[in-house]
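Derivation of every value follows stated rules applied to the coordinates shown; laboratory data play no part. Please read all numbers here as calculations on a predicted model, not as lab measurements. Cβ atoms are built from the backbone, for glycine too; each structure is taken alone.
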Structure P
């Protein structure tokens, strides 16, 4: 399965100062690291199957929960994340379509039918986020949008179970990445 390198993942590492609140909670760095990993794996596999996705757009969208105000429903957190991205001129490289990153952040929250367009990137990103719902005991495979995501259920549960104890934002990102390498989800380099 290791179609993505750990080096690729590290370029999108979320920083603690990007978080509006505690980066060590259930929507913090550990969650964003796992979503980032699944977004990149799904992107590579999706491109092979003809999906129109940009791994860089998906990688930068992993900041989707940085603007949460609480760990409850917080239905506006995606919109706040999109607006935050739009206000950060140096966050995302100029070669990455910032509007598409903001779109994924904004529409990852509402139900699919509310999105103006259910793009391949949005489907993949929502599935990447859903593959980490093990952490809240709420992953329903029937709600996954892509066939590829269904093939990652076991691996996503394994990655979650091995990294669920990580809440320290200091080294947590790297620990998630190295665990993904150890279990074969990512290549070392």
Structure Q
């Protein structure tokens, strides 16, 4: 089964297929083969027990897929991570802004961070139909972080801006984003 087929299959086996959380987890899991290196894990940073708990909670009818998904997880875990990646910092940022301390908030933080390691817009790398579902997920599960994104900056850029600000690294070319020559790139429409 390829990644294109797996997302709708997972959603068909999901407990609540219409929730943005379910859609994001299904997309992150399904798109694992398209990511590179250690990020080819269905959800990076989760051990086998946590990943099983995620599957049982969100995709209870997907028992037949567990061997394949665990194979992907193990293959990715055997791949060394880049020496200076920001995955753990991104997970920490998301968890610091989680709306609830439910265990699936940790899974979602890891899924969003995993998808952030891919090459497209975050909503695409989460396998979501549009940015609208990503905004709904951020509003529901990471409300404080969503509220900080007052200019509706593209999410990956926003996350990295937050990480740079926390590390006191200036990333804007001007004191105001509105005057920055990259404004259209950071805040432009995602097509």
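Annotations for the structure displayed:
- Once FRET efficiency 1/(1 + (r/R0)^6) of positions 72 and 160 (r between Cβ atoms, R0 = 25 Å, to 0.05) is evaluated on every structure in P, Q, the highest one turns out to be P.
- Calculated for structures P, Q, distance in nm of label points 7 Å out along Cα→Cβ at positions 40 and 96 is largest in Q.
- Source structure of the calculated read-out (Rg and Dmax of the Cα atoms in Å, 14.8, 39) within P, Q: P.
- Looking across P, Q, the calculation of helix-only ellipticity at 222 nm (-39500 (n - 2.57) for each DSSP H run of 4 or more, over all residues; to 500) that yields -13500 traces back to P.
- Entry that produces 1.9 once distance in nm of label points 7 Å out along Cα→Cβ at positions 120 and 136 is calculated, selected from P, Q: Q
- Winner on relative contact order in percent (Cα under 8 Å, 6 or more apart) once structures P, Q are ranked, highest first: P
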